[in-house]
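Next up: the structures, one after another.
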Structure 1
Amino acid sequence: MRENYESILRSLECRLEYDEGLLAELERLTGGKGGLRSLLSGICRPPPRLYIRVNTLRVEPGELLDRLRSRGLRVYRDEHLEEALWFPVEGPYRVPLVEKRVVVDKRTAESVLLGAHVYAPGVVSAEGVRKGDEVNVVTEHGVVVAYGIAVVDWEEAKRKRRGLFVRVEASRYRAPSTRELPEWREGLFYEQSLPAMWASRLLDPQPGETIVDMCAAPGGKTGHLVELTRGKARILAFDHSRSKVERLRSELERLGHLRYVEVRREDSRYLDLRYPGLRADRVLLDPPCTALGVVPKVFDRKGWKDVVNAARYQWQFAKVASKILKPGGRLVYSTCTVTIEENEALVERMERLGLRLVEARAPRSSLGYRGLPVSRFYPDVQETPGYFIAVLEKRG
């Protein structure tokens, strides 16, 4: 790998193992080494706003805002999206360094980075840690994310594999633990990034329509579609794995939306064969991707081959989306990644499928690569997760 790429990677506060091919692609996107460094630095940090989407079938945004503020929480309304509320994310802070360490998995580390406590299932190792010990919570690659106090001996926690293990006292960043709020248990909101909300908004779903969410789990966009249509559209939500479908059902049930959605366990690459009569007014396609825009990262390993393979996989979904879409129907293609190959290059190929790009963009978003009229969100520019949204229509 070229030395200048290595120096950029060494300067980051998280550990990214990206090969030269991927870094060259990101450099092409950002216009040079300075842009590349800025993008990668943004990937390591959480956005300054932690967003939730109000379940408008159960509560008005203003009412939920007042409830949260009455508890002393700092919460604000988004400037452009009425159902979006956000909490400020504070930091970065210095974390005290101590001798003993608790090593946690990637998912736990990313939560602890924002101030979440450590529960036993997320711990990889904590040899010699006893109740009352001061510990540093670290990733499997040695990145320190927090300082805390062990509330039980590791041997006990390891045996039970459940329950609180470390009470975090200081983390790199701080944000409310939204899932601990009673309003979450009541199904009054869903944790969702601002760009993901715009994907559903730009689909512009209408009551009475048939709408297909091709890769629906964990259910954020599906639930939003229910809310935007007031439960008066036919919404079909597909995903391929049993665990994902179970989570999808669980989230829709918590929000009170399950009765409005036909949840099916299917591989959406074959919907045209499994449901030959299916014709949708609108299709939402958010396929599996390299997830380079998911932030904050504490560790990530990707290469150019991963990007190419992901784009090939995404194309299989795109072909089927075009087949089940009615003439004049609308398709939103979105990803939580930032590569050109998985986004603009794939969207331009969709013209072969009888689709045309529509100039419908989210406020404050950047244009696409070479000025393509799509919505791009960058961690270092919009200070959101990295995200891509394209709106297309099927020619009549």
Structure 2
Amino acid sequence: MGLRVLGLAQVPLGRHDGASAHVIGLYSEMARLGAEVTCILPGTLPADTPLPFRVIYVPTGRDIRRWTLAWHLLSPWWFLGALLRCRPQVVYLRGHLLLLHLVLARLLGRPAAVEINEDKSGELEWQGEWRRRLAHLNRAIERWSYRMAWRLLPVTPQLRDLAVREHGVEPARCRVVSNGFDPAVFFPRPKEEAKRCLGLDARRRYIAFVSQLTPRHSLDLLVQGFAALAGQVPDVDLLVVGEGVARPQMMRWCEEMGIGKRVIFAGEVPAERAAWYIAAAECGVAQLRADRNAQRVGASPLKLWAYLGCARPVLAGQVPNLAEIIREWKCGLVIEEETPAAFAWAARYLLEHPQEAEEMGQRGYTGASAGYTWRAVAQKTLAILEEALHGA
């Protein structure tokens, strides 16, 4: 019998986004490695969606504007019920406002680990006065929550340092465990085959941007930079794969800058299809701007691992952790200046040096495959949970 793990994740599944991919990838591999995994999640999934782990759904409804409140009100009770019924050996939590869950786990003698993907308080602080006040309360709850957890699993070194510096967490209780990718979905494919599969023009070259379309993802710089590139290279188009609130604005920018016909909006697609778009591209674009939040928490975006899994070089800005990986592995180019001209220069360099770009992609693929698949991430996570269990 494997380790009995009770997970809880404030992530509604059924959407083609990074959070869903993380939860499904990580818990699926933990189950395949022999752990007995149960996970508490908001909402429901279609009945024909098979998962190799048990799921307990909290009835939050499907309205994204309302499910968060329902989740915070109901999930502690569902969590308590699962603790009593499933009798897990360890607990693994992801989300916000986890203090009550951690108190329940402590009262019932279950060591808990908390996965840290972002600094919610830091994001709130620069969104206006009302949200700044809310950030102070949220930070106090985070501080107590982190101190009650047996182990903390931040996805970047910067998040680890933040927990130590601002929450007083002992460094020994933090273990950095990066995001990962599914090598059965993201793997090298020939560009020509991918273009044919997607119905793309085989005579043209493509740059891929696979992401949620939100203001935080440097969309203005991407559009301006590609407009500069399009004026220099006539046979290159931009593939935008993803949806989000900023898509209408991004489309308007493209039309205003005269590149509307050079940008293909593929919309939100399953990961399997997103992999084909990446395979059709010469390179992939990750986060281009290191804003205030990115400077504090770094980045380990799933798009990075997806690009590298497909053996494509990566273009990114000077975002902590992300830039370090690209420089260390020599698997792409870090854009030193946050300007359209700098983006255009870097993208054009890759287009004009295809052999070097291919070697960058192969180095990235080798590095990502060696330790950043979801199976590798699950192995690290289970080892930490075992450590927490024995330490308790």
Structure 3
Amino acid sequence: MLHLEDNELDQALAAIHLQRAGLATEVLRVETEQAFREALSNDEWDVVLSDFNLPGFTGLRAQQILKDSGKQIPFILVSGEIGEDTAVAAMRNGASDYLLKNNLARLAPAVEHAIAANRDRLARLAADRELAVGRQRLSALAQHLQTSIEMERAAIAREIHDDVGGSLTAIKFDLAWIGRHVEGPEVQQRVASALETLGQALEASQRIMHNLRPAILEQGLVAALQWMAGRFERREGLTCVFRTSRDSMQLPAGVPLLAYRFAQEALTNISKHAQATRVTIDLSLTRGVLSLEVSDNGCGLASGDLDKAKSFGLRGLHERAGTLGGWVDISSSAVGTVLMLSVPVRLRPAGGSHSDTELEPPTFDHDDDHDPSAWGTL
């Protein structure tokens, strides 16, 4: 215990009260500000007791010195005369307790309580730090997994394009040659049927490749979302409106794909669960924040839908947004659901230099001229 006290008798009296309570204490008494500062810097203390009136400074000044030092040590103010205003000021500034010298019966319980409370607080701080580190590691892992997934998707799309696509194209040419050189009606019918089946396989392959790696994003996020809305409307047979105030947006790498996957997941959830007849997609870029809102007029989410153990779609939206510093807001009622993605972005300067805070995640395909979802006219 560090005791800031200029009266030896008062210090001895305090020690007697602590001894009677069964507390074995090692006490260092200091009187001046300089000695107090040196004692704080040289040793680790469990508690600080301080008189209010001291030579050249006050107990409140000592409390501020302790606070400025950054040491997490409980501070108890003990004085022969202390006003209520002073006591309140000390407590507001972080003092653990205050006592009067003519009533030290509460000194031992106050010291024990202050030390125990401080240890609990330090334990909570340590747990909070560990939790923050764990969350940071989890976020980094989620970002790594998402990057790995997108890279694997791009690799699979390339393999489908190069291997499956090439083989199907060759078969189509061979069937077309057979159709031109064989005149039998049965053979012609078989060739036509095979070409039709082959065309369906080609369309399915292109659809799979587009889902794996949306090449439409090379035309920009606005064009990609507009295309997605039209495709969703035709496939689901319901109204899907895309609205934006901009014809194009120059966004940092990774953000367009994040927004595209968000809209894709939102529309998938709507088609499966919402029972909606109208969907609206709104895209905006205002004050350095990209906002993408997908709303529907469906049945809405039940109160327990977000807490389901296997509700990985919505949780995935949150994790995906967090990898780029964004966030997802979900609101739902009986008249529909609104999912909003918000991502702070730093646009690339005209000169092409990169800001230290610009979002620049890894790209997923280094072959800029390669488009695995388009084979041209066969």
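Using FRET efficiency 1/(1 + (r/R0)^6) of positions 18 and 210 (r between Cβ atoms, R0 = 35 Å, to 0.05), single out the structure from 1, 2, 3 with the greatest value.
Details: 1: 0.30; 2: 1.00; 3: 0.00.
Largest one: structure 2.
Could you tell me which structure in 1, 2, 3 was used to calculate distance in nm of label points 7 Å out along Cα→Cβ at positions 10 and 330 as 6.1?
3
Every read-out reported here was derived from the displayed coordinates using simple, explicitly stated rules and does not represent laboratory data. Predicted model only: the values in this text are computed from it and were never measured. Cβ atoms are built from the backbone, for glycine too; each structure is taken alone.
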